[in-house]
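The data blocks that follow each hold one structure.
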Structure P
Amino acid sequence: MVDIRNDAPVLVIGLGRFGAATAGQLDRQDREVLVVDTDLALVQKWADRVTHAVQADARSMEALRQIGAEEFQIAVVATGASVEASVLIAANLVDLGVPQIWAKAISLSHGKILERIGVNHVIYPEREAGERVAHLLSGSMLDFIQFDDNYVIAKMYPPRSIRGRALKDSGVRSRYRVTVVGVKTPGQDFQHATQDTVVSPHDLIIVSGSASDVERFATIG
């Protein structure tokens, strides 16, 4: 297994919305980023925003070699409109020996193909965004992240039943089977919650637990 540095440079292929968002966030984290796209206008737009921007067709193995793709430890295949192009680019990166490959998929079948050819991480941005929005529509939660094993983390205002009381006295874990892991008081940073933390009506809380338990907790009033 290759030991990958936390600050390793990243190759991002495709400058659509997903690729651009990924590259932009990496740049804000002061990561070295090489973005690649066939659209010269997009490449020129991003030339001053990231470390390097190159116009190239990543479906070509020779083009990838010319930009030094094999020297990267992390690559993101952000193209998705063409399944064929996405799979070919990912296969090229696998053949070049890139240790960690992330790729966007537009369907489950697309994702399965990517996994079979050796992609380490398959991302379904549209599906994940849709699921997240569905959880937020009730208005009880302000943010919601779900992991594969049904474990979720959510941001919300505290239900009335736990306000003004220490967490150990409100029975959050025993009654609701969730854990309050963080509390943000207006004007302050998030603080790690303890059993002695007292939550006020104006605080924001970060809660973890199973999806059903967290959703139920958010609506208890």
Structure Q
Amino acid sequence: MPTSGPLIAGEVSLPEVMARLRHDRPVFHSEADLQHSFARVLWELAPEVSSRLEVRQDVPDTTGRRYLDLLCIGPSARTAIEFKYRTAKWTGTAGPDQEQYALRSHSAADLARLGFVSDIARLERFGNRPDQNGLALLITNEAGLWLPSKQNDTRDREFRLHEGRTLPNRLLWGGGDYPRNTRTLHGAYTLNWQPYSLQDGPGGEFRYLAVVTDPVPVPDLTTRP
């Protein structure tokens, strides 16, 4: 089982969590199902880490949703997590118990891209502690999210999430004609998709994209201006 990679709450690596998660739950019924399953696997691997769902964040000058999907609290560090579960239509059985799934197709892939980038920006704003990193996690079987688009005139072109792309610091929606959807990122993020699970039939390939935001640096109080 892989053990290297970013740590969740300073205790367990993300690749280790994902390896156990894909074994137990290769497919999810919903985003809420993913959240609950992730928290349970984390507890099994690191019982010393406490998990809290839907935690309100008191951040000044924050607009929009202020609730965090999952806050993981370890003995010496914390991780704030935002989840996205985006599905194309797929029906079949999966997992150790051969559970039956009937996934519906989500429309508007452009809004999926906007939502994921918004999660990264939100985690940067929420990361106001030197002991807390952030994790934006997207699991999907919609190949159009990890493959490059052949269209260059779409309104979400700056928000594309395909393999190997580095997100710009400032992302404009439709070239800037809808300022409400402008997103600003402080970190540099190169996107690296990983295999999650492979099921039978069309739409049976699932991958995940993880973006980790750094904690706020501790100020050097010994340095004088």
Structure R
Amino acid sequence: MCGRYTLRARLNRLLEIYAAQSQIEWEPHYNIAPTQNVVGIRHAADGDHREAVLLRWGLIPPWAGDPTIGNRMINARAETIAEKRSFISPLKRRRCLVIADGFYEWKKEGKAKQPYYIHMKDDQPIAFAGLWERWKKNDLTIESCTIITTAANELMAPLHDRMPAILSPIDFEKWLDPTIEDPDQLTPLLDSYPADEMEAYPVSTAVNSSKGDSSDYVHPTDTQ
């Protein structure tokens, strides 16, 4: 699964990397948690460009009675998204990139759980495959998202059997293309990312609390 991650890069750098336009504001975060706003990149409805938007993490289907259902939909399994009522429509029409530059996973070590930080060896931003939705009730409108997960690669397997589906840059355009609606063209993009391009190391258990947000969380720690 993916339940906590970082986005340390500044917005202007992200807009350049992902060739997107935006009016949002964003500051670096080191412990992004479900129900918080995250940065998503999607195809703009009113043009042929990409836009960066803020999305609430935890997808809220249009038919939901209230937004709390999103708390249980922070992730969507790549193997079943084409079959699930909540995900099939956004898979066809509302796909996005959820931007990060690393994520956390916890490994059980005895009676404790040790957090690990996983990121690219070159420490560049990464794009999780995501789906987004727009939920409306009365005067309230919420745009939300979910992060797709896939089977763990060799690096992640000792920590967890799942990992975020990370898209290669060559697949961004296809994933965001609103003219592609066939799941059979999209789900092959959701394979496990190559392990040799990533690294993982233990970090402080201070990250266990979702209330903190410190740059210290991403520093390696000695677990011996």
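Compute distance in nm of label points 7 Å out along Cα→Cβ at positions 77 and 157 for each of P, Q, R and report the one that scores greatest. Numbers along the way, then the final one.
Working: P: 4.5; Q: 3.9; R: 1.9.
Checked P, Q, R; max of distance in nm of label points 7 Å out along Cα→Cβ at positions 77 and 157 sits with P.
State the single structure among P, Q, R that was used to calculate helix-only ellipticity at 222 nm (-39500 (n - 2.57) for each DSSP H run of 4 or more, over all residues; to 500), giving -9500.
Values: P: -9500; Q: -6500; R: -2500.
The correct label is P.
When mean count of other Cβ atoms within 10 Å over residues 21-28 is calculated, the result is 16.6; to which of the structures P, Q, R does this value belong? Intermediate results must be reported in sequence, preceding the final value.
Numbers: P: 16.6; Q: 19.5; R: 12.2.
Derived from the structure labelled P.
Suppose you compute distance in nm of label points 7 Å out along Cα→Cβ at positions 53 and 197 for every structure in P, Q, R: which one lands on 4.1? Intermediate results must be reported in sequence, preceding the final value.
Working: P: 4.1; Q: 1.8; R: 2.7.
The read-out comes from structure P.
Out of P, Q, R, which has the highest value for relative contact order in percent (Cα under 8 Å, 6 or more apart)? Please report the intermediate quantities before stating the final value.
Working: P: 13; Q: 18; R: 22.
Looking at the calculated values, the largest one is R.
When Rg/Rh (Cα atoms, Kirkwood Rh) is compared over structures P, Q, R, which one is greatest? It would help to have the intermediate numbers written out before the result.
Details: P: 1.09; Q: 0.97; R: 0.95.
Across P, Q, R, Rg/Rh (Cα atoms, Kirkwood Rh) peaks for P.
Quick note: the coordinates plus some simple rules give every number you see, no bench work behind them. None of the values given here were measured: they were computed from a predicted structure. Cβ atoms are built from the backbone, for glycine too; each structure is taken alone.
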